[in-house]
1. Which of P, Q, R yields 2.0 for distance in nm of label points 7 Å out along Cα→Cβ at positions 15 and 31, as computed?
2. By the measure distance in nm of label points 7 Å out along Cα→Cβ at positions 23 and 63, tell me the structure among P, Q, R with the highest figure.
3. Quick one: P(r) over Cα pairs in 5 Å bins from 0, in percent came out at 3, 13, 11, 10, 9, 10, 10, 9, 8, 8, 6, 3, 0 when computed from one of P, Q, R, so which one is it?
4. Thinking only about distance in nm of label points 7 Å out along Cα→Cβ at positions 7 and 55, which of P, Q, R has the largest value?
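Rule-based calculations on the coordinates, nothing more; no lab input. The shown structure was predicted, so the numbers you read here are calculated from the model rather than taken from an experiment. Cβ atoms are built from the backbone, for glycine too; each structure is taken alone.
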Structure P
Amino acid sequence: MGPSFIAIINPQSIIFSQEEVDQAAIKKIELRSAHYIPAEHIPKLVISDWKKDYLYGLQSLGLDLMITGPVKEDK
């Protein structure tokens with residue numbers, strides 16, 4: 001699935017949850033992907049703390065809403 005995903009979507013990076021993947025798994029994914037895709041086209045594989053990222057995103061959206069106000073829909 002990985003090579004197909006990369007070939008069709010062509011992402012700059014793929015982010016994995018640190019609760020599900022470790023650095024050894026990332027290395028395996030890179031090595032196996034290199035069999036199907038040239039190394040220069042393999043996206044950056046990143047491990048991240050999704051809960052922290054999610055809360056940061058909510059905080060950012062909340063602050064933006066407080067500063068700019070709610071979006072009004074045209075009727």
Structure Q
Amino acid sequence: DRLAEEMVGRNVLYGRWTFQIVEEFDDNYWSVLREHERSVRAELTGGARHVYEAEMKDDRRTRGRPGHEAAP
């Protein structure tokens with residue numbers, strides 16, 4: 001009972017549960033960062049994502065082998 005009374009419903013940070021921390025992080029930092037990332041990616045790669053990884057996949061796959069297809 002003591003554990004439930006002290007821990008269930010307890011704030012992780014003063015006045016906040018984890019969902020509130022995540023929401024604030026998303027609204028005030030992550031969303032802003034993602035918009036900058038999209039802008040830079042659009043300028044440098046025309047919006048393509050994971051360009052290096054896609055090139056590496058194409059270089060390292062065994063053509064004609066099941067499970068090594070270039071794209072879905």
Structure R
Amino acid sequence: AVECATVIGVSISFSDKQPPRVINVRLQLLNPDTLEATSRRISVKFHDVDGIADFIILKQHYDQALQREWKTGI
């Protein structure tokens with residue numbers, strides 16, 4: 001899913017034992033057309049477990065990727 005958001009909080013949980021460590025990122029969702037804040041907020045949890053891809057893409061990189069003329073097989 002594509003959502004525009006601003007980070008409004010970050011918390012990190014460490015275990016007494018081995019990882020996983022958990023990072024909770026609180027996001028204020030933005031209107032995709034105006035980039036103004038909405039009343040919607042979500043939390044996304046990231047952990048350091050191998051083999052599971054978790055990521056957020058910065059909007060400026062997303063916009064640049066959409067403008068490129070990507071070709072396969074090159």
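1. On the way: P: 2.8; Q: 2.0; R: 4.3.
Corresponding structure: Q.
2. Numbers: P: 3.0; Q: 5.4; R: 2.4.
Structure Q gives the largest value of distance in nm of label points 7 Å out along Cα→Cβ at positions 23 and 63 among P, Q, R.
3. Values: P: 3, 13, 18, 16, 12, 10, 10, 8, 6, 3, 1; Q: 3, 13, 11, 10, 9, 10, 10, 9, 8, 8, 6, 3, 0; R: 3, 12, 18, 18, 16, 12, 10, 6, 3, 0.
Value 3, 13, 11, 10, 9, 10, 10, 9, 8, 8, 6, 3, 0 for P(r) over Cα pairs in 5 Å bins from 0, in percent corresponds to Q out of P, Q, R.
4. Numbers: P: 4.1; Q: 4.9; R: 1.6.
Largest one: structure Q.
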